[in-house]
Structure 1
């Protein structure tokens, strides 16, 4: 498995990974792929690369991109502060449960920290097993509703 930055010619892959990031509980029928064209989802990939805070790390297996973790400053489900990027992470179904998501998360958090970001936010469905991964990585719940947590991770070192 290789972890690297997304290349300009691969930006279209974010449509696939946006669709794969939509949490569908067990036993619920998958939505049509056109769901990603809704404004609340297209915000994750439209004009990616145009913002200074647009960054993406991908997992590549034998030349195929199988996972992505990306951030941008946007008014999405996980929006907290105007200077805080929101995180999206997605792994193709056949590659889930192998630690790839955890590695992608560690890599993107390291990248953000090295670029001087103080924090990153996200939204995750309460029923999504990834919520546990986010907590283990240092995300804390700052808000919630019936279905989801809004989480924030501090990237700066605590002062002594």
Structure 2
């Protein structure tokens, strides 16, 4: 049995303490150990963005990080966006503007948009295009995603 390390992380506001192998990827830790299945595994090379989440407020590719590297960190996954059964304005906008089709890239799009709008609450369409370009979508052509992010920005002003 491989040597294991004890880690303590706060995921979506809940503290978890677990033992993990040093080579366990953060995305696998979340999905397999914590049973948080919202973060998707896509390319496993950091290219597609499906596994994007926020680590201490910054978007990261969880397929490129070991779980032990998250020791002591605060993690926000797509499951943490909704509060008390109410969708986050970003989730509402994606639903209203058809910003998803198959849904595989959606968690990465939502988390990327969340981080982006937290820093840039009034983005231009060009800024949105640039920001979401790091999350690959094979279905939508991005038009509805861009509309969703712009609508999210407007909705978040009222929150």
Structure 3
């Protein structure tokens, strides 16, 4: 018997009726058509399916959708502002922190959760956050550099916004 699921995805309230055994990754990909969240290993060991739920990085293949009822979910599609990429997305591009890109959305979402909590992480803190994110193509050093570059970009963006507010 289907149950009602009310969640906010990328800022948009959604009401769905789903089977109780439906995983969050299935809701995101199959019910909402947001295919940036990838499902790869089916055992929660690769982290390609990572999304942000109420500010916390979560492997969406390891959680039932009904467990996030009433909560906010952010996927990689929710980061960009129109045609403008989020600083994290741009930093991954500029630092060559991906090749095939399959695992990239999960890494970007884990980075978003990290930088929201810790705006200036060390290399070790970045490594700890991305531990378990499997990438078969790209060097992890480039990914780490992209995360730290993104932190600088976000800081600069906030400083610019604050100085513009002060000038008004």
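We did not get these values from a lab; they are worked out from the coordinates using the rules stated. What you see is a predicted model; the values in this text were computed from it and never measured. Cβ atoms are built from the backbone, for glycine too; each structure is taken alone.
Quick look at the numbers
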| read-out | value |
| --- | --- |
| Read-out helix-only ellipticity at 222 nm (-39500 (n - 2.57) for each DSSP H run of 4 or more, over all residues; to 500), computed value -6000, structure in 1, 2, 3 | 1 |
| For distance in nm of label points 7 Å out along Cα→Cβ at positions 38 and 62 computed as 0.9, the structure of 1, 2, 3 it came from | 2 |
